[in-house]
Every structure is written in C-alpha cells, then in structure tokens.
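Nothing in this text is a laboratory measurement; each read-out follows from the coordinates by a stated rule. This structure is a prediction, so every number in the text was calculated from the model and none was measured. Cβ atoms are built from the backbone, for glycine too; each structure is taken alone.
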Structure 1
Amino acid sequence: MISPCEMTLHLSGISVHCSTTNLPQLKEKVNITIHDLARELNVSPSTISRALKDHPSIGAATRKTVKELASRRGYRPNAMAVNLRNQESKTIGVLLSWVNRPFFGNLISGVEAAARERGYNVIISQTTERTEVERFSAKTLYDMRICGLISCLSIHTLDYEHFDQFKRINTPVIFVDRVPMNYTAHKIVIDNYQAAYDATNHLIQEGCIKLGHIGGSLKQEIYSDRLRGFKNAIKDAGLEIYPGLISQGEHLALEESQRLARDILMKLPQADGIFCANDTTAISVMQAAKAKGLLVPQDLAIIGFNDDPICQIIDPQLSSVYHPAYEMGKLCVENILGEMASGTGDGSKTILQAELRIRQSSRKKSA
C-alpha cells in the first residue's frame, strides 16, 4: 500500500522518491456567513445583519466591530439570496448568440457602460444560435430575479413563449437587432432596409449592372429587410434583378459564407457587384474572387455589413455598412430602466440610422 505521505514513482526505469510530508496543506475554501460572525461575537445573526446595513438600532461601536470582523474573515453577502428576499435585483440579463463576434462585443460594451453608470450589474448568456439553449438560459435568468432582459434572438427562434415569464411579472424585455416579428416588446434596430438600399445604390452608381446578394435567414426581419432594400434599389434604377444571383444562408458564419461565396461566383450571368449581409461573407467573396482570377473592384465590387475592424486590414479595404452596436447597447439599458420606472412597456420600436463607409472594394470607377 502506498503511504499517503510517501510514494515512489517509476518513470522510464528511474525511481523517484517523493514525500508529501513537508508540502503545505491546501485549505478547504469556506464561505463565511453571518451565522459564523454571530457565533464569534456571541450576538444574534440579526444583529450582524443590521450592523452590516448600518441600521440605526445598532450602536456605532458595534457596527465598527462587526464590519472589521467581516472584513478579516472575508465575508461576502450572498447577492442571490438578497435578491430573493427583496424580490428585486440590480442585475440586467443579456441573452445573445455569440460573444466572440465584433458586433456582439460592441453591443455588450455599450450595455455594460450604461449599466455601470447607473449602478447595475450585467450577466451574459451565450446561446450559440440554439433555440433550446436560449429557452434554458431565459429560465435561468428568470430564476435569478434579473431586473430586465436584453435579447438578440437565435437565428432559429420563431416561438417566443419563453419570454412570457418575464412579462407576467412586469420584468422589462428589450429585443435588439434580431427581433421578433410578432411579439409585443420594445425593439431596437437599425434601418436595415435603407442601409441595404444605400449600399446597393452605391454599387449601381459605380457602374454595376449585374448585382448579387448573399443574405441570412429570411425568418429574421433584419435579413428580409436587407433583401427588400437590395431589390428595390435595383428596381428604382431600372435594372434587371437576377434571382440566380441571390442566395440566402442562415447565420453566415465562416464555413457557410465560404460555401455561398464560391457558389455565387459559379452562377451566370457573372455578377459585377455583390452586397453581402455581413463582413465575413463579403471577405469570403473577395477571397473566392481572387482565387478565380477576378480583380476587386475592377471585375467585382463588394460591400459588406457591420464594419468589423478587419474591413480596414484586408486588401483591398472593404466597404461596409457601419452598425452602431455600442449605441444600441446603451439604448437597451436606458429603455429597461425607463420601463422599470414607469412600470409599463409600450411595445414600440427604436430605429437607428446606419452609415455606409466606402473603401476600395467598391470603388469601381476609380480603380
């Protein structure tokens, strides 16, 4: 039998004698409670609780003694227990598909900045585009007694019943970017239709006449609005719409974007301008065009959407629609606090304007 204090390891024929006699013993992590503090000071737990809250019924000397002991012992109040007792919290929940995408990172930054200014915390849950995870996470956040929820829907979410639990107890729910089409709650979006119209019109002004579009799932309003803006810009210019040059994906992540990019460049007629619903897809089109021997923008002008940082790094630099995610995040918090103060939500929609940022990838005339 191996002694708990000594053992010999046989490694490649070499015996190594190890002793644990002189190793420091790891301390078991203990959560200090007000009951522990009460026992040590020989007072009631309610006295400890009142002293920590500076209750006037507790003398100044006792409050000082209790706080000093709590500090030495590393006491921390259980925030969730406090929320359950008070039936309220200072925590805003954020439910979104990804945290490792530039748009969502900027959105979260805006949420946290606005929440911190007002003394609120933020808890974030990532759904990875899975509706079942979204439902589970919504219930988890509900059980944590959050004071408001910000949600950017999973691409596959078409049933919104998991948000009803918040509405039943008047907890504000704000939808941002990917919003439900038929659900009463405040929504914060950009003018996706106008953004797509302006991007497509820019390609037309640069001389493009055979235009293509790669968009996301039409089950989501943002992508259907972008497709509508793309088509109407072509109609208003008196040009022909080529259905074969319009492709719809789902969430437009890298692998899907690369496949759609290769596919659209194999179709006839050969597009001379392509508007993409995100920058990952636009860059995938650019790479596929180069692999095919096409020049960007001389042979193919390209515009993306979101204006991710990589747009200014890739060669040629990518024209893209700037998406004010940070500002949208701040507005979400402002609307949550507004609904908390008023006790009601009006189910209205806040629409922000996007901005087309023109770079080399779409400047066909000056190339």
Structure 2
Amino acid sequence: MTDRRKPATILGTRSVAEDKAHGMVAPAIGLSTTFKWDDHRGKPPYDYARRATPNRDQLTGALAELEGAAGGAVTASGMAAIDVCLNFVSPGDIVVAPHDCYGGTHRLLTHKARRGLFEVHFCDLTNPEEAEAAFARKPKLAYLETPSNPLMRITDLARCAELAKAPGCLTVADNTFLSPLLQNPLDLGCDMVVHSTTKFLSGHSDVVGGAVLAAKQELAEELAWWANATGVTGPAFDSWLTLRGMRSLEVRQLRQQETAGRLAERLSGDPRVARVFYPGLKSHAGHDLAMRQQKGPGSMLSFELASGVSLERFLGSLEIAVLAESLGGFETLLCVPDTMTHAGMEEAARREAGISEGLVRVSVGLEAAEDLEQDFLAALEAGNCAD
C-alpha cells in the first residue's frame, strides 16, 4: 500500500474511542472475560476474551494499519508471536533463519528442531550467495531479522521475499528494532511481520506483549485462529497500555534516533572503542541498503571496547545508562549479549555469529544527548586500564 495515512495520524485517530454511549475520547478498558449472548445459536462478535476483546482488536487494527496488513494477532509476548508462525511448518520442513538472530529466537528454533518438529538452517542472510543457497534448500518458512540483534546487520528483505517465491516459502520479518515507523516489511514483499510490542511500540518498559500480522486476509485469519487455539493471546489491559504508549511512538523514536546517531558518531571516533555497529554510519557494511529499505537508521547500536578497556569498570562507571535487558523504552538500556540476551545460545553459535565477550548493545533513550554522551565518555575513561 502506498496511500496509507502517516503513522502519527493513524495513532492519533486509532487512539480515539468510538463510544456512542458516553462520548469518551480515550478508549475504555474492558476487562470482562466473557460476553453475553442474545441467542445460543447466534455467536456474538465477542464471546470469550481468549478469542477477542475490544481492546485487543483496537491494538490489532492500529498495528495492521501501520504495517499495511490485512490483520493478525496480538499475543502475550514477542516470542509467542514468533511461535505462532511456526505452526505453518511440519516435521521434515526446513526453516531458514539468520545465524546472528536474537538469542531467544535462536533457542526456540534450535530446541524445536531437536525435537523433530522441523529442520532449521542458520546462515548469514546478509550474504547474497548464502541467501541464495539457503532458499535453494526449498524451505517452508524463512525467518528474517533486520537490523539483526545485536550486530545490526542488514538483510535485503525484498530480495529474500523474491527468492522465497520459487519454493513457495513463507517469509516472516521481525520488525521490533525499527517498528512500523521506520520499516514496513510487508511493503517489501514479506508475508508476515512480528513485533515484540514490549519494546518501541509500548515504549515505557511496563508491559510485555507481541504481535504478528499478515499481508493477506487468509493468512491473517490463520494467525488469529492459531493464537486463540494455543491460548497465547494478550490480555485486554496490556493491549490498552500498549496502544496508549504507541500514541507517542513517532515523537519518542525520532528523538531516540537522533541521539543514537550522535552517540554512534562520537563512539566511532573514540580510540577506546574498537568497533561501532550502527546502520546510520556510512562505514557500516549495510548502510546503503538500510537507507533504501528503512525510513531511518533507528536508535539501536552496539560496539566493542578496545583492548585495554575493562568491560566491568566501564559498566560500573555508568551513571545514566542502565545495565538491563530489553530495549525501546524511555530510558537508555545497555546489555552484554554474550552473558545476557544471547546466553541461551551455545557458545560456539555465539562466536560463529560474531558475538564477542566484549560486545555491548545499547538502546538509546530519551535523555539529553549531551548528558548521555558524557556518561559514556566518562565510563570509557574510567575503564581505560592503559591510563
């Protein structure tokens, strides 16, 4: 779709309640788990909260409009959304996934494959030759993650969607790092898009949730059916909280992106930092592709400390940035993927993916850019053992 309204307009209008009884502007919270039937033969639009609630439908509708989707399902977590997609594969089918994806996703795919539910092939989908070889295996499902977590590698979504056509492979893209504000995988040919709504969409580090949306109505209905059948749909109150957070998505994420760009530039020129991974830097291997398929580089970055800089002293000296998992909140969060977000991967898999012991991932928050830069620079100075 090319005629969609702008995200800020979508979120503004979707947040206004259609309450004819009372005229409320803000949507009400509907916590009822069950709904009245007028006739036992006539199923009402809402019957049981696991299947559907007004709040969850409001959130699904907003996300679908943002992504240009036909519909989908709101789930209890981002991992639940990914798991719903795996209902489309069977024993003997092949699932293709990036070798440097989020640790929780890698763990889920690895352990399900070991149980014989499908075969999984991890590879570097940012490499054109490896991508072509992967789709030549005739996979049933391709899981794409771009930018990748945590190394910010960029996968060509349109190319992968094209390669997937010949074998009849479904493509699902994780859009958590950018949100619909900065990237729309369905517009690039992907069949499905998943989000951890916990992150940028909610934006306040106070609700866990997920969503999976599909370009075509038939697929969207299947996703909703599986979410209901497996009981992974999200609570009504969490949907209300997420939609409330989404009202400020554009304001938050553009501010965070601006600060992230400044921080990445500053760190890339610091001798105490070995490498910076941020698509907004012209030195980034995927910079040109990112600028073509994204509407901005985003506010996630990662970097490796130079030799002689103590990771422990650096982390312990930060006063503003918080050492914690998750991302996309109002506060700057940083983590060490090797021992935190990707600890569920086997060590050999982490090393093959390029995740080193000293890699630091940063989710830039809403703090003043100058204060955040000084916090990082002071911590780097404190961690410099060469002094």
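Compare volume of the Cα convex hull per residue in Å³, for residues 70-253 alone across structures 1, 2 and report the one with the greatest value. Let's see the in-between values first.
Values: 1: 148; 2: 107.
Structure 1 gives the largest value of volume of the Cα convex hull per residue in Å³, for residues 70-253 alone among 1, 2.
Hey, mean count of other Cβ atoms within 10 Å over residues 118-125 derived from one of 1, 2 reads 19.9; which structure?
It was calculated from structure 2.
When percent of Cα pairs over 33 Å apart is calculated for each of the structures 1, 2, which structure yields the highest value?
Going through 1, 2 one by one, percent of Cα pairs over 33 Å apart peaks for structure 1.
Once mean count of other Cβ atoms within 10 Å over residues 182-189 is calculated for all of 1, 2, which comes out largest?
The maximum falls on structure 2.
Computing mean count of other Cβ atoms within 10 Å over residues 94-101 gives 19.4 for which of 1, 2?
Of the options listed, only 1 reproduces it.
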